[in-house]
Structure 1
Amino acid sequence: MLTEDRLQEMERTLQFFVEERLARKERKYKKACCAIVSICAALLFFVIYAAIATTFNQKSPAVASAAVPQVIFASCVLTGIIWYNLEPCCRPQTK
């Protein structure tokens, strides 16, 4: 016959395994989410880069070639800001 203590111990053990399984699923979801968002951010970088470079190139090809480092930097900054603000699942969780 099961005692009250044994039942409580079994309940705690079961609860531990359920919580651990949920935590594993959540970590797996976060990894997948972060991978998808990172890929989208990389694609977004090229879209922003192309838009800025095209704008510079229409004004003057000489200016466009001289401004390549600034265009890359601006694209990185804009992509990073958008990525960070739109997707909290990739951020480290603070407790």
Structure 2
Amino acid sequence: MWGDDIEIYRDETRTHVLTVSHHLRQQTEKVGFANYCLADFVAPKLSGKADYIGAFAVTGGLEEDALADAFEAQHDDYNKIMVKAIADRLAEAVRGISA
């Protein structure tokens, strides 16, 4: 367990760790500025304060291949490419947030 990790508990009793969320500190050196990590914004375990985090999930669409195939069947290459490109961009953006 490192200082940049967040323990996620099963319930309010905080007696059972369900999982540990690992976070990276900002990697770019910034003279005179702190390198933040998401864990910096959660109360430290040793503080004794109960704190909470939130999460969300995003999908670019579970039917992107079917939609692209439908455009291909209509010989609509532009919309086929756009569906694939937008789904790829959304996936990359989410990976960038979680990294």
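Read-outs throughout are calculated quantities, based only on the coordinates presented, and are distinct from any laboratory measurement. Here the structure is a predicted model, which means the values were calculated and not measured. Cβ atoms are built from the backbone, for glycine too; each structure is taken alone.
Determine which structure produced the value 1.00 for FRET efficiency 1/(1 + (r/R0)^6) of positions 46 and 78 (r between Cβ atoms, R0 = 25 Å, to 0.05), calculated from the coordinates; the candidates are 1, 2. Before the final figure, lay out each step's value.
Details: 1: 1.00; 2: 0.00.
Checking each candidate, the match is 1.
For structures 1, 2, which has the highest computed value of mean projected area of the Cα convex hull in nm²?
Working: 1: 8.2; 2: 9.6.
Evaluating mean projected area of the Cα convex hull in nm² on every structure, the highest lands on 2.
Using the calculated result 34 for relative contact order in percent (Cα under 8 Å, 6 or more apart), pick out the matching structure from 1, 2. Show your work: numbers first, answer last.
Details: 1: 34; 2: 18.
Label of the originating structure: 1.
So helix-only ellipticity at 222 nm (-39500 (n - 2.57) for each DSSP H run of 4 or more, over all residues; to 500), computed for just one structure, reads -30500; which one of 1, 2 is that? If you can, show how the numbers build up before the last one.
Details: 1: -30500; 2: -10500.
Of the structures listed, the value fits 1.
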